[in-house]
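In structure tokens below, several structures.
All of the numbers you see were taken from the coordinates with simple rules; none came from a lab. It should be emphasised that the depicted structure is a prediction, and the values quoted were computed from it without experimental measurement. Cβ atoms are built from the backbone, for glycine too; each structure is taken alone.
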Structure 1
Amino acid sequence: MKKLVNYIGQLRLYSLADLILMLYVIPGSHFRESLGAVLLWVGFLAHLESVHKDRGREPVNKIYAWLFWLQAFVFLGDSEVGTLYILLSIFYSFKKKWYWARLSPLIRGLQTISMLVLVSPSELKWYWLFAAAILVTNRNFWGDARDTVHDAKERVRTWPVAMGMKNHPFAHLFSTIATTLGFWLYANTLRFKWLALIVFIEVATYWLTPRQSNKKAAQELRKILQYIRG
């Protein structure tokens, strides 16, 4: 059971919920291409986990990444843009090597642009691509701020490490919710209950992904609760 929960955590349901919302609200998106985009994203996660092998996470064979990516092309119409997404995924996996970590937020933004072009190539406006890329880039930056002390020890040269920032274990979750809010406001048609459901999924599943920062977040939360209780 613990192994199953571990793999579910690696799937990052909180991010999947946000991705599905983004694919739903963009103009001209279609179910077939959106399904292909989700498979690309799951393949990206499988590749990332197979390369990084983070402590506390069950191993993932790299072959699963390619299985998901190959399935994605069954649903996607543009193989060139899909291939670009895979290349960006591979580049992102170099994050722990040299100074690739400084490029990781930008790469995530470019991944977002390529994915949106895949699902809605004809009706997308440049400002929507730019806005979505900025939201995801910002979210990735705050993801790097979760445990700057650990990253510095591991010589992962992220921007928060370079800027000398302290640990911010809750910042990425807040930025994820902010991204969801941005997509929901853009949709302007979804009821508030759907926003509340997605935020609930994000908050409830965020802690399933094994991370060093989870322990720090729990410690900070206990301090806050103790302060409230007086």
Structure 2
Amino acid sequence: MLKQVISITCLNRIKAVTNSYYCMLVDLKINRSWLTLKWGALYKMVHEITAAQQSILLDRCLRELLNQELLLSSSAIDIKGIDSKSKEKLLSIRGEVFLSETERDPFELDILTHFQEFDGVHHIKHSLEEIRAGSLPNFVQTQNLGRVFPLNLTEWSIGLEIFESRRTLVLGYAPQATQSLEIKCSVDKLEIEISTESQEKKETLPLQKLNLLEKLDKILSDVINLRISDSWKAA
């Protein structure tokens, strides 16, 4: 993480609107380290959602944010899962399979990443491992879990750490984790956290790699009428 000698709060805006249908909390802090003169930021968002929106969000994130190419790949370049209880979880889904009108059986699905190798001095590769538990049929592909019936989603999360090539004093150029994206979704709440560090300019938008911010903005705009880039630019 960015070690801050002095923290400059450029924006610490909290917006809360509450009624029977809608509740949102947005918090964006942007800081600069006088030691490195680089910029870092932390964005947090909490939004009320419905069970139907939860399924739509998962489906869109699997198909557009992560996409089939990554989900079916054996490795990822310059991306890994977020550390969680000694595991690097890229994707985690919990739910239930309807066995009958009255009987349900829980299932779990995780995609973990493991360090594989450095690809030259600028890139890093991680292998992907899918783990399933419970009664989820093997023929159900991961990218279809947001739209398959009869499944009941209880919670899911996506965690990405993104690497960029940075010049270091000791090693020269080397891939370093400079940004992260974590999405957590339950039956009634969506939480998103984005962190960046070692950015050259304050106005640099996050998640430019693989057009992740553009894809996420499109998904959120369609489902809950929210764009992360609008909050960022307002800083």
Test item: helix-only ellipticity at 222 nm (-39500 (n - 2.57) for each DSSP H run of 4 or more, over all residues; to 500) calculated as -23500, pick one of 1, 2: 1
When distance in nm of label points 7 Å out along Cα→Cβ at positions 71 and 127 is computed for each of 1, 2, the largest belongs to: 1
Which of 1, 2 yields 1.08 [Cα Rg over 2.2 N^0.38 Å, calculated]: 2
Distance in nm of label points 7 Å out along Cα→Cβ at positions 151 and 167, calculated, reads 1.4; among 1, 2 the input was structure 1
Computing relative contact order in percent (Cα under 8 Å, 6 or more apart) for each of 1, 2, the value 26 comes from structure 1
Answer label among 1, 2 for the case where distance in nm of label points 7 Å out along Cα→Cβ at positions 103 and 215, calculated from the coordinates, equals 3.9: 2
